[in-house]
Structure 1
């Protein structure tokens, strides 16, 4: 019998509970003529992926997207299994025994490295570590960052880099209005950071940050943006690109940066120094980060029309005691799932998992969405059409009879399996309890929420 009836519902496992996973679930639920049962597995007790652990704490409005995911979770046939890790608690064979298909929505969990000498010195960090730390991610709760230095370099011109810059530059009063981790709030209150260098290998017109992100830097209470007129001077190709109107974002970014370059110094506590056409070539220091050697770049037009940065013979050294790199992210391999190392993704064709990236042989029953599917690109909403595309492939394979034929498809079978293994899944109702508790804890301090930052604390709170 083809799955999808009340007697034999289409059972789908979704591994990961970020936006792409929830959008995939939402798309499946819209198939009114199909009876669909969705089990979502998440390594942490808390859902929402980067919306909880990656979106900056001073961007509360963006986090309101979780209300859409809450509606998905409230639909009949949806179950959440938090505190369950794929690869150790459950395996591919378990999914094949209990589901007709599995969708992997695990994101890009690590960062790209610079590949320069000194990158491993103490004081040199991935921006993702800092972001997860101030967002109370349990994996990064105990990391430490030396905020006693006055000079910091943030490498990259994307929105994550801008988030890092803002958090470093905000006052304690500004941060107290957010849901930043309590220990991060305390550490940043004692920060001695005064100069934040923002380094981009290409020019202002090629910046990846959005207009609101760069504009926000000029609205901080006690920080000012420093841009020299030379930094925003465009080469002929970039000027033509901006004047063509092809990218309204690029045009507006250049306008905002140009306005910053005309500002008189304001003498605020923190200076955000924007540098373009600049790449780090070495991080210097005796036992820890003390300085960074930079090279000046120039833009060259490739045959494909892409403007690439090429190093010149002009070098300089700036004193910095702390470095955050934000130059891209990549996925990590999963047990029993193909992985394409050069791109850091699960090889796929429109979401169908392939044995090899350049092959045509897809693996029945296996699907992928989000950053682990396409690489780290786009914003939260970009994941919706991406997930719709993948689910469309799944439904085509359902009609063609290409899904798994599980031996134990009964809903209670997976519960029994987890119990046999001594595991403690956290349900969505459990998460709603934690959510309420965090908001109550925050309300007592005049803040949106006070997050739990350890899994043990979360489980203990549920026990109480």
Structure 2
């Protein structure tokens, strides 16, 4: 092969990374882009305050519960087909949601978005896994991809604030048509089809057990946010979800064509990577929730200014992921990087416990955002790359789906658990207060946030210890089949 051909293949790989990066960013930011737009959507479509969580919950439920099925469909259809189907479906649902004239249509469109996102996200990550096989190129590619995945929630807040303030809440959905068009234009000529001959084999029983179990888990956690941890439906959903997932594991041991081959999750470094992504999602969703409320309600920021306030975290995450991870991952492996990122993230959370009503953004908020961003960059890229390394091409979709499932369930746990802690601590502080003035409420609320941030720091410290034990030192080797496309 001549040097010109090698250069052509190299440039093709980096073009694929750009296309897949656009796809991942679209899916990641859609988890939060609608958040800031909800007040205006509520006015336009006349739905109650009690119902306003459903445009968010519907997306999370469909996305989280169908990820394993979506990953396996990508293995069976081929990456290109799965990406095109996912992009077209996601864009179509976004157009319907943006043009919605009723609350039911908006919620339905968000659910369909989540369903196609469950096909799209694993297919994009699997395509990246099978495209970059050289250790150094792979580390660099996953550092960029990890930065996009990690910063998607914050970018969604920024974009949602800008579109809502300057255009309309509907553009928080219409904008996906632009992302999807760009991605489709790149996917069709760049991504090769890898359709397998035995594409008809699908683990139907495993699909029902896994989808039902994940749905019940995510629904139970979402119900804990809107109702309480004492609500019987919350625990009924969580218990049912756990029972179904235990049954799923038992079935996967016997299934001839398992939806999730257990070898994917039982390998030491890969298992540690899933743990890292799960715990990190708990923290990042928690911080985006509490800081967004703090900046708007305590410091009086507008939605757009709130989104912009998160930019330093995005920048720090990008620098950490693209410089440190890209240069060190291929040499050292994930073990020194991920635990260090966990410790930095814990420190960032601890810095947030010092927030006050009179806080100055540059003195009290910015340091925590920068430290947290640096820590997250050291976690996302190495953990994502290690979770999908040494996987044969036929299992790349299942492994990628598990990566997304760990983040989705972790995010749901983070929102439900940390929000419950903050609310209960605030209520307890108010019950012990001598008055009920606005100042008393503000102080109690900040105390609730502080306790939640301490819990998040604790999760990161546990994650640091767990990943130090589970992850292995040295560069992660690729299986022979990974590069097959």
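For which of the structures 1, 2 does the calculation of FRET efficiency 1/(1 + (r/R0)^6) of positions 95 and 327 (r between Cβ atoms, R0 = 41 Å, to 0.05) return 0.45?
It traces back to 2.
Any idea which of 1, 2 comes out highest on mean count of other Cβ atoms within 10 Å over residues 63-70?
Answer by largest value of mean count of other Cβ atoms within 10 Å over residues 63-70: 2.
Using distance in nm of label points 7 Å out along Cα→Cβ at positions 119 and 399 as the calculated read-out, with 4.6 as its value, let me know the right label among 1, 2.
Value 4.6 for distance in nm of label points 7 Å out along Cα→Cβ at positions 119 and 399 corresponds to 1 out of 1, 2.
Say we calculate distance in nm of label points 7 Å out along Cα→Cβ at positions 39 and 175 for every structure; which of 1, 2 gives the highest result?
Comparing 1, 2, the top value of distance in nm of label points 7 Å out along Cα→Cβ at positions 39 and 175 belongs to 1.
A value of 21.6, 80 was computed for Rg and Dmax of the Cα atoms in Å; which of 1, 2 is the source structure? Each step should come with its number before you reach the end.
On the way: 1: 23.8, 73; 2: 21.6, 80.
So the calculation was done on 2.
Starting from the value 3.8: which structure in 1, 2 was distance in nm of label points 7 Å out along Cα→Cβ at positions 183 and 311 calculated from?
Source structure for this number: 1.
helix-only ellipticity at 222 nm (-39500 (n - 2.57) for each DSSP H run of 4 or more, over all residues; to 500) computed as -9000: which structure among 1, 2?
Only structure 1 yields this read-out.
Upon calculation of mean count of other Cβ atoms within 10 Å over residues 15-22 from the atomic coordinates, which of the structures 1, 2 produces 28.2? Present the calculation step by step, with values, prior to reporting the outcome.
Working: 1: 28.2; 2: 20.1.
Attributed to the structure labelled 1.
Given a value of 20.6 for mean count of other Cβ atoms within 10 Å over residues 159-166, calculated from one of 1, 2, which structure does it belong to?
The value was obtained from structure 2.
Comparing distance in nm of label points 7 Å out along Cα→Cβ at positions 79 and 423 across structures 1, 2, which is largest?
Working: 1: 1.2; 2: 4.2.
Greatest value across 1, 2: structure 2.
Coordinate-derived values only; no laboratory data. Keep in mind it's a predicted model, so treat the numbers as computed, not measured. Cβ atoms are built from the backbone, for glycine too; each structure is taken alone.
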